[in-house]
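Undergrad: Before anything else, here is the set of structures, which you'll find just below.
Any read-out appearing in this document is the output of simple, stated calculations on the displayed coordinates, not a laboratory observation. Not measured: the values here are computed from a predicted model.
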Structure 1
Amino acid sequence: MIDLDTPFRAKARRLRPPTGANFDSAVWKRSYADAANKTEADQELFRTTIWIATQSEALRRNFVVDGLKELGSRLSVILGIAMINRDFTIAAKLSGKARAQAHERGAVALDYLVAQPIADGAGRKTEPSNFIDTIVDVAEAWLFDAYSEPSDVEHAPSDLTQIAVRAARRYSLQHILHTRWREALWEGWYLNSKNNAPLWVPGDRQLATLIEAWRVREEANSMSFVWVDMSAWARIRPDARRKRAMRTVLEVKPGKRLKIKIGRPPCLSNRMPGILAEQAGFERSYLLQFLDMPFPLDQRLTCRLLSRAWHVIADLGMRMSATAPDFWTAR
């Protein structure tokens with residue numbers, strides 16, 4: 001198997017990444033030249049690093065999102081989160097349709113059903129989990145840049161749609177380059193070519209196979225536990241379901257003063273609420289140890305709390321869109 005603990009690779013993990021604006025190629029060249037016992041994998045890592053740095057610099061120089069900086073940090077953050085919600089909702093609906101079609105064809109295993117591929121706007125197909133992971137990672141880079149801008153601006157652009165679409169594309173490309181870099185650094189992948197066509201290949205196919213097998217197995221185990229909870233939910237009486245449900249938005253009334261009704265849903269449906277299904281998957285996976293760990297910069301926050309808040313906000317959005325949608329879009 002490939003050696004991922006060479007002296008050069010250990011140095012590389014402490015250097016500035018090639019996707020950052022502060023990347024220094026001279027420092028990388030010196031580190032590579034001074035490293036002892038360099039391997040062929042080290043050479044590929046160095047070559048791939050320089051290539052990713054070149055692509056990242058070209059992306060920053062040539063793919064400028066007009067109007068994004070002019071939004072200011074506050075409006076840019078709001079727009080970024082709105083894009084996450086929009087894309088997440090679209091992915092959930094497409095995934096539901098794909099699951100229903102697979103079920104009609106005779107599929108019954110839940111992990112197989114939830115892995116049914118969906119197509120993005122460009123026609124590329126991927127699993128819903130990969131699509132959603134990309135959405136979240138794209139937003140991370142977007143929000144990071146947004147926080148470096150002034151909080152508010154006097155004259156923000158009025159057409160946010162084109163800014164949002166172009167920014168999503170820009171940060172999607174940035175995310176792809178950052179993902180390739182992590183794979184190169186930690187898993188030994190590198191850039192190759194065949195018949196003048198670029199190829200992204202693993203330095204150790206056995207290791208790449210094991211990592212992919214672990215990922216698939218982890219997803220299958222997680223969904224199996226969710227399926228157990230969902231089956232049990234269907235057999236529980238509505239009054240018992242309601243006790244297990246979490247408080248959320250039940251009703252929204254528009255007017256001069258917004259009225260929001262909070263409480264536990266009646267849970268008359270046999271379908272388990274999304275937050276409980278998500279929590280079941282978290283608690284029966286390796287993520288359990290992180291759920292209640294306080295954030296380093298704000299001890300009041302945990303992943304479990306943010307997960308619950310996300311679903312409350314999602315329920316609020318659905319109630320608002322179902323109740324007088326013209327009222328909300330006009331505000």
Structure 2
Amino acid sequence: MNNRTINILYILILFFISLSVFKVLMQIHNGHFQALVDATYGVIKGQPHWIAYQNRLLGPYIVYFISKTGFPFHVALKIYILCMVVFQNILLFFLIRKMNVRRRESLGWVMLYCFAFIIVQHYWLYTWDSLDSIIFTLLAWGIFKAKSVYYFMILFCVAILNRESALFVALYIVIDAFHFKSIKEFYFVSVKKLLVGTSLILLGSVYTKVIRHYLFVSKPNGQPDTAHELIGNHIYLPQNLYNLFFYNAYSTDIINSAFIVGSIFYFLFFVKSYSDTQIKALLMFFAIIANILIFGLINETRMFIVLIPFVIFLLLSKENLTNLST
């Protein structure tokens with residue numbers, strides 16, 4: 001078979017895998033799917049559960065526009081979730097292929113991603129979570145392919161419409177202003193990247209704050225969200241550290257602690273042999289974990305979705321699969 005035919009065959013396999021993942025997602029979320037619908041439509045009405053959700057516009061409005069084609073809003077949300085899963089899996093497959101990995105191995109990595117994506121499911125699966133999986137896949141891949149600053153600027157412009165997690169894209173541009181000979185030895189190489197990254201962090205922060213307060217009407221019960229007006233969230237670090245090292249040890253959430261602690265120690269074990277791009281990807285991985293520990297909830301495992309691409313590409317780079325034939 002020629003290349004095009006083989007690619008079509010693999011796309012069909014990826015579509016079947018995506019349908020299977022979608023079925024599992026619907027089984028997980030079926031009992032509370034109306035809550036996901038309400039959370040999505042709440043952003044459109046200006047009445048989300050938290051003011052922090054009000055700037056997360058891209059996903060809810062994609063669902064809204066799908067519903068305008070004649071589908072009920074809850075069906076539009078299901079179509080959206082399916083499309084995001086399909087797109088994510090096909091995208092990841094071809095991005096891994098661009099790292100000179102054979103098709104069968106690339107398919108295996110996609111299946112690993114799907115397994116991890118299902119494992120980290122939580123009560124909530126917001127529209128912005130699905131888009132974040134795609135955005136952070138492109139971010140992680142862009143780091144390992146040493147893409148230009150313009151690539152990350154475009155990615156930031158799309159990501160900021162989805163969620164304030166776009167600031168991680170800007171943070172990487174700042175990190176990329178340095179060259180790492182090792183985790184301890186680095187030097188400054190680009191004023192342009194430092195200025196661009198810092199500017200995007202400032203602009204993104206201002207945009208997020210302004211959009212939240214401009215579009216937010218009230219919580220669903222008509223009350224203001226005074227508890228989250230300042231930074232949009234609480235500080236959960238003490239609670240998360242307790243759960244990470246103590247509470248989870250004797251609960252089913254022990255897998256969450258095992259993933260966080262295990263991945264940190266695993267990657268640090270090999271860090272001395274890491275290249276510049278590997279170190280930068282690892283620093284981003286650590287930055288995301290720190291953000292989860294401070295502002296998120298470690299046992300709200302949907303927050304781990306953005307970590308999965310970094311784990312996959314770090315493992316790929318460690319295995320040095322670039323010598324495999326295509």
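Undergrad: Assuming 27 is percent of Cα pairs over 33 Å apart as calculated from a single structure, say which of 1, 2 it is.
TA: Here the read-out was taken from 2.
Undergrad: Follow-up question, since we're still on this one. Taking 16 as the value of relative contact order in percent (Cα under 8 Å, 6 or more apart) derived from one of the structures shown (1, 2), identify that structure. Mind showing how you got there, number by number?
TA: On the way: 1: 16; 2: 25.
Clearly, the read-out refers to 1.
Undergrad: A follow-up question, please. Suppose helix-only ellipticity at 222 nm (-39500 (n - 2.57) for each DSSP H run of 4 or more, over all residues; to 500) works out to -20000; of 1, 2, which structure was it derived from?
TA: Source structure for this number: 1.
Undergrad: For which of the structures 1, 2 does the calculation of Kirkwood radius over Cα pairs in Å, for residues 187-306 alone return 17.4?
TA: Considering all the candidates, the number was obtained from 2.
Undergrad: I've got another one for you. Can you spot which of 1, 2 the value 33, 11, 8 was calculated from, given it is semi-axes √(5λ) of the Cα gyration tensor in Å, for residues 67-130 alone?
TA: Among 1, 2, the structure yielding 33, 11, 8 for semi-axes √(5λ) of the Cα gyration tensor in Å, for residues 67-130 alone is 1.
Undergrad: Given a computed value of 18.4 for Kirkwood radius over Cα pairs in Å, for residues 123-274 alone, which structure among 1, 2 does it belong to?
TA: 2
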